[in-house]
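Participant: In the part that follows, the structures are each spelled out as structure tokens.
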Structure I
């Protein structure tokens, strides 16, 4: 869903967000601001007075009713009107972002989330998008209230490489690096970069799903459990892919009892273990997984 960008000082409308480019490693240099990449949903608050506050998803879909706690917090900001960009998250007992809990809260608990605000596009009739990122963040930090469901995304001190190493050690999703002088422009940009933290683990193959016209992927379980734990795309080379399909044929078996029938899936008996690269920070299911090969050939 697209909405027109606001012009002048009229009623504020949704603006398509600025989208960081995914890169393999952190940038070098001093002209960058580095923030923790939180595992949540991008959200934009539109304030047109205390009685007219909306919250939109990244696509422009109105999710105000899903974020009532954030809306309530926005009424406490001492502003006439504003557009604030951020990430809606839910944390676990350890204070770490919990994506599964967020998904549940979005459907069942509109007061379960808080917004980690990292940018401001408009404030009190002024369009701030042509101001540099660092200056916009200073303005944003000045209006955020303490102990609120809207919190400020603090920049991490130090160089990007050291920050990313720390993030990997504590198993967070990654970092976002932004040029300090970058203007806010809707859509993809190389002025903002996201660097994700991945890890490699061993999983047991449950089956291979192949539908005509779609990418093949593996259904996986944690070793010894037989319980579905997520999927990984099969992006192997031709030789490795042929050997994988050979093992699938050799270990053909019935689907696990708890799994729903999937006509396009070739199921296997327990015993085929694979190395999988996947996103860190989620211990309940695999996210953004891709097969690397067989565990017994590592």
Structure II
């Protein structure tokens, strides 16, 4: 009798788990994008329609000046560049910033979030703004995207700036459980925000001074498709290990500068030792009292470093 009871309990458990999984998978594949579309409409920003989806972007400065494209981080959004835009415009550049697919108010296409997707998105932005050659500035995973684009389209790139770059492996790597089909989706669907929020908080050395940035992340992360896109990016893009790409960039020889917060715990400053071997010609600027989002925490220092670097590598501006 006891054996029969245990069998029934086990069957009930399996049935409940199966139903739970099916409901989650249904929600996962039937996202209601009404809130995202409404927020995008309310923002009133420029939009690019491409085969992959809609990209939200903003553009500042005069059309007949050199163009700087700003590419935000894995957990970023175009507003995370707000502390840096005016400085670049005042230095005489046209500045373009946009939301990566899956982030901010851009679409969340149902594709693999690999570098090919992000490279094509960046290409569509450059084409839309009518730039022949550009200066590229990346933040964190945006640095990987910028480097990948430069490696594939060197003729379109004047110079490259990496701010708090991702793509440096560590001994822990990523949690392989997230690679497990269904389990990874379940974990990110229900606990993605709890998993990622502490990482976003760690991007800031002095969190108390910039808590509104994390609150802004909360808003964008709450839109449907964000967690699915984030998981797919982790699975399909070299967020944590872009070593081969850095080697290629080193061989490319483009003017390159890295700006790194000395207190970065996401991708520690000690990775500059690897950097010096992979990209020996790159200039490195270290900034104190700043973690991963160094462009937000120490905006003035970052802005001065970028402006100075671009003035030397502006292709005749």
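Participant: Name the one structure among I, II that helix-only ellipticity at 222 nm (-39500 (n - 2.57) for each DSSP H run of 4 or more, over all residues; to 500) of -5000 was derived from. Each step should come with its number before you reach the end.
Facilitator: Working: I: -5000; II: -14500.
Source structure for this number: I.
Participant: Using the calculated result 1.00 for FRET efficiency 1/(1 + (r/R0)^6) of positions 35 and 227 (r between Cβ atoms, R0 = 35 Å, to 0.05), pick out the matching structure from I, II. Could the numbers behind the result be given before it?
Facilitator: Values: I: 0.50; II: 1.00.
Among I, II, the structure yielding 1.00 for FRET efficiency 1/(1 + (r/R0)^6) of positions 35 and 227 (r between Cβ atoms, R0 = 35 Å, to 0.05) is II.
Participant: Out of I, II, which structure matches 1.00 when FRET efficiency 1/(1 + (r/R0)^6) of positions 75 and 235 (r between Cβ atoms, R0 = 35 Å, to 0.05) is calculated?
Facilitator: Values: I: 0.15; II: 1.00.
So the calculation was done on II.
Participant: Assuming 4.1 is distance in nm of label points 7 Å out along Cα→Cβ at positions 59 and 179 as calculated from a single structure, say which of I, II it is. Before the final figure, lay out each step's value.
Facilitator: Details: I: 3.1; II: 4.1.
Only structure II yields this read-out.
Computed from the coordinates by the stated procedures, all read-outs in this text should not be read as laboratory data. Worth saying up front: this structure is predicted, and the values here are computed from it rather than measured. Cβ atoms are built from the backbone, for glycine too; each structure is taken alone.
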